[in-house]
1. Comparing FRET efficiency 1/(1 + (r/R0)^6) of positions 252 and 388 (r between Cβ atoms, R0 = 35 Å, to 0.05) across structures P, Q, R, which is largest?
2. Where is distance in nm of label points 7 Å out along Cα→Cβ at positions 148 and 428 largest, in which of P, Q, R?
3. A value of 0.65 was derived for FRET efficiency 1/(1 + (r/R0)^6) of positions 44 and 268 (r between Cβ atoms, R0 = 25 Å, to 0.05); which structure in P, Q, R was it taken from?
Structure P
Amino acid sequence: MERGRFEEQLKALPAKPGVYLFKDGTGKVLYVGKAASLRHRVRSYFGTPHTSAPKLQKIVARARDLDFIVTDSEQEALILECNLIKKHRPRHNVRLKDDKSYPYIKVSLNEEWPRVFLTRRFEDDGGRYFGPFASAKSVRRTLDLLKQLFRFCSPRSIITGRKPRPCFDFYIHRCVGACSGEITTEEYRGIINQVIFFLEGKQDVVIHELRHKMNEAADALEFEKAIHLRDQLYAVESVTERQKVTSTTKDDEDVIAFARERNEACVQIFFVRGGKLVGKENFALEGTLDEKPGYIMASFIKQFYDSAPYIPPRILLQTEPQDISVIRAWLEDKRGRKVSLKVPQRGGKRKLVNMVAENAAQALEQMRAKWLADTGKTAAALKELEGQLRLPGLPRRVECYDISDIRGTSAVGSMVVFENGRPKPSNYRRFKIKSVTGIDDYAMIQEVLRRRFKQIASQDDSSWAVRPDLVLIDGGRGHLTSAMEVFQELGISFLPLAAIAKRNEEMFLPDVTEPLILPRNSQALYLLQRIRDEAHRFALSYHLKVRRKSTMTSTLEVPGIGPKRRRALIKQFGSTRGVKEASIEELATVPGITRALAERVKEYL
């Protein structure tokens, strides 16, 4: 999209708040954004191209049309932006996966005999809604627990109370028989109120009511009823005791953090009610590539709370959202009261946010592992990879190599192996760089490849002689060229070779001038990213281990103390600090350390 083509439109943009839409040649919406000033915000997309973020460059390059809607305020623009993202689901916006179908728990208070059930429609019909939940499985798990605790009726149709006989659940004590009038409307409403209190996190109210009713039944000599109420009371108390106490202020608050890996992110939200964790959900986000944390956080808050039936007075966040003042005003308008958005920096609240972030990272890893466990998807990815890279066969064994160092120091290399689309840790290898000094990633990758493939070149019968179907290098064109030089040097011409660059996920292939760009929704790309990320993780973990060891031993470079004695000291006392705190007598007990050397170490440290 050239600026000249839209010069007149850009001049005509008003300096007012509103929403703008970039569209491609077919009219499909590429991106939706809001602005306090449409003129300034949209014109900024057409500044110096090389200084723009990669994502903005792609939007501008693909756009063929520009549309905008003026609003009365920036808050109205925020609401409109959220609605348009849900409607069009633009590929370049951060968006909730399948947000249109997130389920809720509904309590139909507008009916004579209220029901508690799963619904995917949020309506202003007098009912109470709880959610949204991440999946129907989450809702059903919660409904099962509620059913066990409170024995409400759960028919699909409206309860009339006039059925000729109760359902089977009534006879196995999982239902109170409201369908057939085994209980009065008032009594049943009391049960539903307990369900609502429980979902709101007010378990103390439920426990107080149950204990009161149990005592009343016992005083009235209704011992069977009292026993049932006692069992129900114990069950609610047991569930409540398992809930983690997170706050001493007994406040309601949501805690939000996320973890991301390039174009995907997983947001974890903890629901704290009355100072206790009463539930948690994780949501998948798409379109996070190249986005700043504040923008991702703002996007989630807008899309989640736009349809959330309850907004707590305080929301704790991992990072400050973009346009925080506008978002706060919007939330307060929806809630009708003040809402606090805080990013705690220390203390218990910060620990809680960190715990949520750790949960988000674990959930993201589980999502990726679930994808790898899907044999249909991995098979499709391997088949697509074979076609896109023009391989001679399916890449059943892929080896990926990466380098990790800090300005050339503590340099290491990694080799990870994926077979049939799944990691094979028993075949992983790590390399400590020996022949390269200084900053030279190309020479380092060459050293690793020489050490790995010289066995294949010499027809060795060891496990090193297993041939990969694809050799993948984490890097760009230069890394690929370096790898090709090693293969040529070793006389290897039968192994497919490729490199994948992180910045734009470009694939570089031998004898192909232009990089290959796989579609963002490509199964093959996702598999390559997973392999590359695993190689990076494995290299980084080894690099950190080598660096820690180097840091500890380098501090002990005392005259007369060589590498062997330094290792002995570290082994004996665990760390440099342990050596420093040891007495001269204790130092002298280490093999190879005389009293004179012990005095020298003590004086030096």
Structure Q
Amino acid sequence: MLSEIKSPKDIKKLPVSALPELAAEVRRLIIDGVSRTGGHLASSLGAADLILSLHYVFDTPRDRIVFDTGHQAYAHKILTGRAEKFHTIRTRAGLSGFLKRYESDYDAFGAGHASTALSAAAGMAAARDLAGGDHSVICVTADGAMTGGMSWEAMQNIGQLHTNLLVILNDNQMFISQRVGRLGSILTKMLTMGPVQRTVRRTEIFLGRFPIWGRVIRRVIKRARVFFFPGMVFEEMGFAYFGPVDGHNIPELVDVLGYVKTVRGPVMLHVVTKKGRGYEPAEDAPTEFHGTPKFDVETGEARISAAPGQAPSFTSVFGRTLVELARKDPKICAITAAMPEGTGLDLFRDAFPARYYDVGIAEEHAVTFAAGLAAEGMKPVVAVYSSFMQRSFDQVMHDVALQKLPVVIAMDRAGIVGEDGPTHHGVFDISLFRMLPDVVVMAPADENELRHMLATALACGRPALLRYPRGRAFGVALDPVPAALPLGKGRVLLPGRDLNFLAAGNRVHPALRAAALLKARGIDAGVADIRFIKPLDTELIGALACAAPLVTVEDNALAGGFGSAVLEYLNAAGIEARLLRLGIPDAWVEHGRPEELYDELGLTSEKIAGSAAAWLEKKCLTNRSTK
């Protein structure tokens, strides 16, 4: 059946009775595709029935569907003409794992971070009203996204706009309403089929004839209604609330969507789904299958497993080191924004539950909450993905740095992250945070330096940001005890006569290999591990700049990055030096395997060596021509 579906128009040709089988085929394709490429499985399986019903009832792409985050939207991609390409999802030049406006007309709004859909949908509905349009705008958000403050800011605004907007709360049982079972189903039908709504409206009109006591009774009725139904908070914010509805009963979903489509004003439809629906391993372990590597469909076991002696991940080294330090210091606290496993804080959570805080998808709150802890003498560590820290720039500036509070921010997934693409690459954090006065910005070359830098961050008594990459570390032996490093001091790993690499973070080891490749070409290249982006080791940089040409290497944007910091120092110090900057160009980096992307960006050992050799040769030719 799925082979005949080229667009949502083909879905509408089917009877409702055929839709459950089509949904099952969609799930099978999702499971098969993600098993080969990795990706977001559990959320997409859970939302498949809902998405199919939406495309059946609404006229997309004329009607706009805005998804929150986008990791629940694989069925949307399949049903909108991308089924034949689904096997390419998250691979280089293949389908994105998230929504992209320039990938399909059906992707009304791009999404990779949570809690944005309500705001975007509100803007689209307002634009429709200004243009005199009559199409529908539907926002599909989730219970997790509702923990983000931006969602509630949008809801407050939507309630004031009084525009036609359907918000679907995809509740995947993270905080499911207690009103379930047969009684809940009966009440839902009563609420959505009209009689109750008409009775309420008629009662309000009747009571409106009595100016004094009529207003009082109307308030009492409204309060009673929202007290007895689970949507009380949404009703109070100006939404007509319907639900909860079984998100896997497609005929019921079609009926309910057909009705709420006609309701005027803001509508909140509460749909209950199960993450991993239709695939038992994902149903049993939805967290593990939220974002999964390649796996065996029959067993559910990951195809990529750690080989004996394989290097640990940077994330696990961070988590273990923080626990180690916290055993000795009872003031150390840990904060996550709904990502305990992703950031390695699950280890801290299990060891020190009283000092562990999960604030939900609320990065801004996480940072200011940490500032409050620090103001009272605690030592908070906020672990967040680099690309999510973009949300908290104001909090870092105003609530932490300006007040000189010793908050440690551990930015996981710094640099290129791979298959998740431009919404998740952590290539802007150096540019964002090195501009702030009185902060420390560090980038470890390997897992051993990560341990020492975490100890440094906790000991320095200043706002400290620590950036480190995703994935396996370099297999460097770990010192038994993490100890604070001299603040703002780099180290020369290899002296050079013809050229010196100044490398930051995970580009230090590739720079060392590049130096070896250049030596085979007869070029004596040195390597310095800069360690601290801020404060810069200006003494080291100045000495190396006077000795030989410099090449800075980083996996951050060149605009405002580490290389820019070196240029700024050399200019301010009046040092005339020859310098080549290698890093992320002024362009979005798309998705693909990290090794593919680093090669395209010229940041592998071979490409670094080639760029440095070509630059030196060009400099020599220029010098000869000017003599």
Structure R
Amino acid sequence: MLLEEISGPEDLRALGNADLDRLCAEIRDRLITAVARTGGHLGPNLGVVELTVAMHRVFDSPRDSIVFDTGHQAYVHKMLTGRLAGFETLRQHGGMSGYPSRSESEHDIVENSHASTGLSYALALATARELRGDGGKVICVIGDGALTGGMAYEALNNIGQIQPELIIILNDNGRSYAPTIGGIAENLGQLRLSPTYERAKEAAGQTLRQLPVVGQSAYGAAKRMKDSLKQLVSPISIFETLGLKYGGPIDGHDVRALEKALRDAASFHGPVVIHVVTDKGHGYAPAVDDSVDKFHGVSSFDPDSGAFLAKPAAWTDIFGEALLEAAEADERIVAITAAMGSSTGLLPFAARFPERFFDVGIAEQHAVTFAAGLAMQGLRPVVCIYSTFLQRAFDQIACDVALHKLPVTFVLDRAGITGDDGASHHGMLDLAYLRMIPGMTVSAPSSPNELRRLLATALAHDGPFAMRYPRGSAPHAGSAAMRPLRIGKMSVVREGGDIALLAVGKMVGVATEAAALLDGEGVHCTVVDARFVKPIDRGIADVAARHPMVLTIEDGTLIGGFADAVLEVLAEAGVSVPVTRLGLPDRFIEHGTQPVLLHKFSLDVEGVTATVRQMLSDRRPSVLAG
């Protein structure tokens, strides 16, 4: 195979046209077979095959810095920079990351997996090069979906001011996780639909060249005329209004056209935007025909048919059903998401109540403040965002929602260890960062039935309320009536006198299974489902006082999380009992499957039972309360 002969970008530059077409076909075949086995981001990478090949033929990585925003579209880049063999271990624990990784290769500039940040990185790299007097180019690949994020606009504004030597490649496929929405999408759509745009610019340029040079006033008049000529055939691009040169649209699946555009861009001084139109999933019919973006990020599937294996209902699906049921009974309920309608279980809601469903794009900060405004007007907003992405809106949660004591419900999908996407995607910080916000209620359902009850509790509460649940299959379907619970009230799942297992969320099931095993060994455990991390039930102190030792179990960071809340309660109550804590350490967690990572941190049944045995064996506390 030609692909296997590519050990680095330099091997691409001797290839002829026929070889380039063959190489792109081989890359697509390898992407499909590799991702079908390991799971990963398929659609975005199928769409940038020709673009990535063209970039590495024109630019000299790593001397030229290539920044990907978002990094899940960098699989082809990895293949062309000596990591083809790594696809055997893609997203596996100890194997190759599904995102650019500075520890993997000098060709990876930044692990960039939260959208809309790439332009800021690229501007910094270009500025640093100029300050040091270094050569080389800086290139940033950013998708149209990422341009719905406010941080991208902040960077564009700064780029227009500083005027760095920077090439911005806009990968425009009309989609992020879902179809790109908003004003930027309309602007780009008009440009895509205007084949005369480039001809108009050239005609304007020819007119200007025929004008006599009679000073600055004539120049100004000529420039205004040029702008007017462009407006006759197409609205001016947002980039040109910010002072960036604009070229395009370019067919993103034509390597020769892409190379020419990139070489032209490299000859300019100052920031240049090359608008490339691609087809997400290009070359693989199931991905191209995918109307809900199942092929954006996928689990394993049949590469021949594109069929996915049947799976039990996920926590996300159970939430979506519960919210739809609640919305049928209460017309004040509205749902808000940040370009993740399908991923957060909201498609049924959007279909049933389109006027009450709001996808704001990759704009988490805006989503939260938008929700605050709706709540001020008497509505009941439900903001549905992955745990890791809600971090981006911390200030808005604190100062726009909590400060005003508004009834906004935050639903955090993918909480805890999420698995293969790695450090940037684990929802390990939410219990800690939400618990510190005044007036915030923080909860975690231990079962689908508890999810339904806690959602009802949130919607009936006159203040900010957060509910977090994990990624993956739920243990069973939810059927409990959606009746509110008493806020801050724990549930004792089972009684035993030897040790108290205090758990929250998904870890309650783990603790219960571990207690059943230990019961067979003559070790009798009390299991508490805390339900609420804030406010935490003060009765936990009474439970702890009745046991010779306590074990807390959470799938979040130990710093500032559930265990710390327990210790605070015990200290305030004057209860001095040995407490051992199980949770995630104070570091970013690598990629790997959920079972592998949970086992690594003793957050599975085997780990909990082993910890209890060790506690009983040495009777030494890991942490003393009181």
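Nothing in this text is a laboratory measurement; each read-out follows from the coordinates by a stated rule. These figures come from a predicted structure and were not determined experimentally. Cβ atoms are built from the backbone, for glycine too; each structure is taken alone.
1. Values: P: 0.10; Q: 0.45; R: 0.75.
Ranking P, Q, R on FRET efficiency 1/(1 + (r/R0)^6) of positions 252 and 388 (r between Cβ atoms, R0 = 35 Å, to 0.05), first place is R.
2. Numbers: P: 3.7; Q: 1.4; R: 2.9.
Once distance in nm of label points 7 Å out along Cα→Cβ at positions 148 and 428 is worked out for each structure, P has the highest.
3. Working: P: 0.15; Q: 0.65; R: 0.35.
Considering all the candidates, the number was obtained from Q.
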